[in-house]
Structure I
Amino acid sequence: MVWLLAVFLIPVVVAVLLFFSAAEDFWQIVTFRIDLSRLFGDLVHVLAIMGIGVLAEIFSIFMLVRNFL
């Protein structure tokens with residue numbers, strides 16, 4: 001049951017982390033005050049969050065399948 005909950009909550013947590021990570025950069029793009037070096041620096045953070053989220057999701061799906069089989 002815990003793994004089923006994890007499968008559904010991990011994408012939500014990743015989406016919230018990405019929202020808070022990109023909120024200030026989005027506002028800079030909207031107001032045309034964009035700093036490209038900061039934008040590329042934050043891109044690394046976004047890719048890291050996505051990578052960790054994908055790994056966590058794969059692991060939780062694996063554990064969910066393993067528990068049911």
Structure II
Amino acid sequence: MTGSTKPVRTIKNWTLQRVGVNHVLHGRVFEDDRFPSGSWIRTSTVVSVDFAKKIAETRNTIYHLN
């Protein structure tokens with residue numbers, strides 16, 4: 001993960017989907033003031049995933065994977 005100041009959110013019931021040569025997450029987002037809690041979303045392009053730490057970084061956000 002980068003040392004950036006990206007917002008940190010929680011995503012539950014998530015799946016990792018390939019879109020062309022990239023990947024995105026689909027799932028229910030929590031702790032995000034842009035969406036009602038539990039809203040289904042599709043993230044921006046995934047930059048990295050640490051499955052051991054249950055963290056995914058996209059272009060815009062860092063997600064705790066639950």
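Thinking of I, II, which structure, once helix-only ellipticity at 222 nm (-39500 (n - 2.57) for each DSSP H run of 4 or more, over all residues; to 500) is computed, gives back -32500? Traced to structure I. When Kirkwood radius over Cα pairs in Å is computed for each of I, II, which one produces 13.6? The read-out comes from structure I.
Starting from the value 57: which structure in I, II was relative contact order in percent (Cα under 8 Å, 6 or more apart) calculated from? Label of the source structure: I.
Computed from the coordinates by the stated procedures, all read-outs in this text should not be read as laboratory data. Being a predicted model, the structure only gives us computed values, none of them experimental.
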